[in-house]
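The next part holds the structures, each set out as structure tokens.
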Structure P
């Protein structure tokens, strides 16, 4: 049970990290928050990198390194696909990732 929760947490961290990376781009920021305010690019990229590193750490705690890296890469692919679809159909819903910014 503990391993499943850690892997689920890794998947959530990958999804948040990919979302922060996507929101660091001007076009996606404009989709989610509007073009009026500039995106805090450096902060979003740092959050994205930290989230992906956390996900890798969680995967390494669950499995051996060879399997953990494979699971992490699959989680990255699933997260990227999830964020891509979300940006396509419901971009504004990614606003929860940057709740601290003013609209």
Structure Q
């Protein structure tokens, strides 16, 4: 199912886990065993969720690693659909000699 303007995983982390439970960036970064600056880039939507970070988030916050990666993919694809001009792209007809 396509989502309209899905949130960046960093926004989701902040609104679902950090804000309601008053968890600081430093505290969560410590639990993830990453630098606070690394987590901060994700929270500001400046970096995406890598497979390694998906594993860390899964262990620290729950959800499956796959769900974290799907969230990132949904965000990236929606952003690309808004920005990529496909007017010059044409369908390749296969199987015709």
Structure R
């Protein structure tokens, strides 16, 4: 419920009605699950599960060669060389605090 004030000073109350369809559907689903649970619990419904086995499947694979690839790439040159680097001198000022 929302109240709005008009230009003349009177108030208008607007009541919004929202749908509760989702709650109804959820309630029906819960009710169905409860009924199914009761039917299994009382023995009215039962599930006879017999042992089984996975089917046997013959799988064979033959090793192969890698695919042939014709690739043209740049040459990578790796090496070392001497270089002179100027390192700045950093000083520490001591204030006599220990």
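Consider the structures P, Q, R: one of them gives 7.3 for distance in nm of label points 7 Å out along Cα→Cβ at positions 58 and 82 as calculated from the coordinates. Say which.
Numbers: P: 0.9; Q: 2.9; R: 7.3.
It must be structure R, since only it matches.
By the measure Kirkwood radius over Cα pairs in Å, tell me the structure among P, Q, R with the highest figure. Let's see the in-between values first.
Working: P: 14.0; Q: 15.0; R: 27.9.
If we compare Kirkwood radius over Cα pairs in Å over P, Q, R, the biggest value is for R.
One of P, Q, R was used to calculate relative contact order in percent (Cα under 8 Å, 6 or more apart), giving 32; which? Provide the component values of the computation, followed by the final result.
Numbers: P: 39; Q: 32; R: 10.
That value comes from structure Q.
Taking distance in nm of label points 7 Å out along Cα→Cβ at positions 10 and 42 from the coordinates of each of P, Q, R, which one would give 6.0? Intermediate results must be reported in sequence, preceding the final value.
Values: P: 3.2; Q: 1.1; R: 6.0.
Going through each structure in turn, the value belongs to R.
Here helix-only ellipticity at 222 nm (-39500 (n - 2.57) for each DSSP H run of 4 or more, over all residues; to 500) has been calculated and equals -15500, so which of P, Q, R was it run on? Before the final figure, lay out each step's value.
Numbers: P: -25500; Q: -15500; R: -8000.
Matching structure: Q.
When you work out distance in nm of label points 7 Å out along Cα→Cβ at positions 34 and 74 for each of the structures P, Q, R, which one comes out largest? Don't jump to the answer; show the numbers that get you there.
On the way: P: 4.3; Q: 1.9; R: 7.3.
Sorting by distance in nm of label points 7 Å out along Cα→Cβ at positions 34 and 74 in descending order puts R first.
Every number in this text was worked out from the coordinates using simple rules, so none of it is lab data. Remember, it's a predicted structure, so these values are computed and weren't measured experimentally. Cβ atoms are built from the backbone, for glycine too; each structure is taken alone.
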